[in-house]
Structure I
Amino acid sequence: METLTEDRIRRLEEVNCNRISIGLEHGNEEFRKRVVGKSFSNQAIIDAFKILDRYSIPVTINNIIGFPGDTRELIFDTIELNRQLNCDSINAFYFMPYRGTAMRAECEAKGYINEESQTRGLMSGPIMNMPQLSNDDLLGLVRTFSLYVKFPKEEWPEIRVAEKFDEEGDAKSTQLSKRYYERFFDHDLKRTKKACFSSAIYRTPRQETEDIEPA
């Protein structure tokens, strides 16, 4: 984030940069500095995205939720910051306390894990046990993170239903995922060489690429 300048972005566009991925990680400034160790401000992030929005390079935001000490309220700080940023795709991953990191030691000290706790792949589920944020709640927020970012707040009660891993929640998740696809994907694949979420850079007139033939 700290290295993004308009000159660098312009040069990346000139060489046909395929995509820029940015590790925002957490949307609460104080938490991000104290726990994550990233000192840039939210305003710096917003200003950087204003520059990125002037160029055609697709942008992905990577977020991590469920850091040691994280709460639902803090996670929604991350969601709210993402809502202010114009990007093409949004990722949310749950935190994993890998061995050899300072956060691993912190998790052990706070009793979220023990020395024998084994980190696994990102698809196998979180391993920490935090009293203020259950793993089921964390997984529900991972599943619905992009929905909360992209959908108007009037639809948030529906999204809350989709957080639950039961029959009703799964059905609502399927329904909202279809709605998300219909609203935010670049279906004709002409504005970009690959499918991306719609954003302001695709709503402005620009030279279209050739059609992509199905494989």
Structure II
Amino acid sequence: MNCPICSSKSEIYGKGVVLNKYEISYFRCSRCGFINTEKPYWLDEAYGRVVSDNQKFRAQQNVPIVISYIKEQLDPKGFYLDYGCARNAYFVEIMRKYCFKFVGYDKYEKVLDQYKGKLSRQFEMITSWEVFEHLPNPKEVVSEMLQYTNVIMIGTQRVQLNNPPKLNWNYFSRPSGRHISFYTMESFGILGKEFGLKVEKKDTKGYNRIVLYKE
């Protein structure tokens, strides 16, 4: 298998059981350290199940960082989109309370009408929380986003190039079967370079964020 990020050879990293029934393989890139599963044939079943989530907590956690970044780098009066916002669009709801023009977009869930938006205009920034670990095709999604913005802020827990996680890492989220892609700073750097983007960390204690942007 070749790495979906840098196309280098990925080698078997280990095995695990998802959805408490399917034994699957994980692969790790020999160059950038990106970890991904084998072809995720179980995703339809995984998304057909109801799972608990921490969307509201993550939304609240991200708000101060995003407000600060907007005020320092972008136009606070501009338009913004949260990609993969899920049905309730908690992050959009909170950002609107702070008078920012946010809408939500999700390919796979019906977003509440009052928060629903479309990829149909230019946005100051697109945010994406707890989405990229779900993607089998991250480069395609970044390419799609860049049609509508020059700034993307991503929230996902990263792995370290020289100290990869053990196979019992809870972020592999095997009971849900939904987490299939895991990034290092190096893999984000390569992803950014491919699209002519700068890469900046916006981490806080307990959570990792990346900003990809065009100068």
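Taken together, the values in this text are just the output of simple stated rules run on the coordinates, not laboratory data. All of these numbers come straight from a predicted model, not from anything done at the bench. Cβ atoms are built from the backbone, for glycine too; each structure is taken alone.
Suppose helix-only ellipticity at 222 nm (-39500 (n - 2.57) for each DSSP H run of 4 or more, over all residues; to 500) works out to -12000; of I, II, which structure was it derived from? Corresponding structure: I.
For the read-out distance in nm of label points 7 Å out along Cα→Cβ at positions 33 and 113, a value of 2.8 was computed from one structure; give its label from I, II. Corresponding structure: I. Out of I, II, which structure matches 2.3 when distance in nm of label points 7 Å out along Cα→Cβ at positions 25 and 73 is calculated? Derived from I, not from the others. Upon calculation of mean count of other Cβ atoms within 10 Å over residues 121-128 from the atomic coordinates, which of the structures I, II produces 20.6? Here the read-out was taken from II. A value of 11.4 for mean count of other Cβ atoms within 10 Å over residues 1-8, calculated from one of I, II, originates in structure I. Ranked by mean count of other Cβ atoms within 10 Å over residues 161-168, structures I, II are led by I, which has the greatest value. Each of I, II could give Rg and Dmax of the Cα atoms in Å, but the derived value 18.7, 56 comes from I. With relative contact order in percent (Cα under 8 Å, 6 or more apart) derived from the coordinates and found to be 21, which of I, II does the value describe? Source structure for this number: II.
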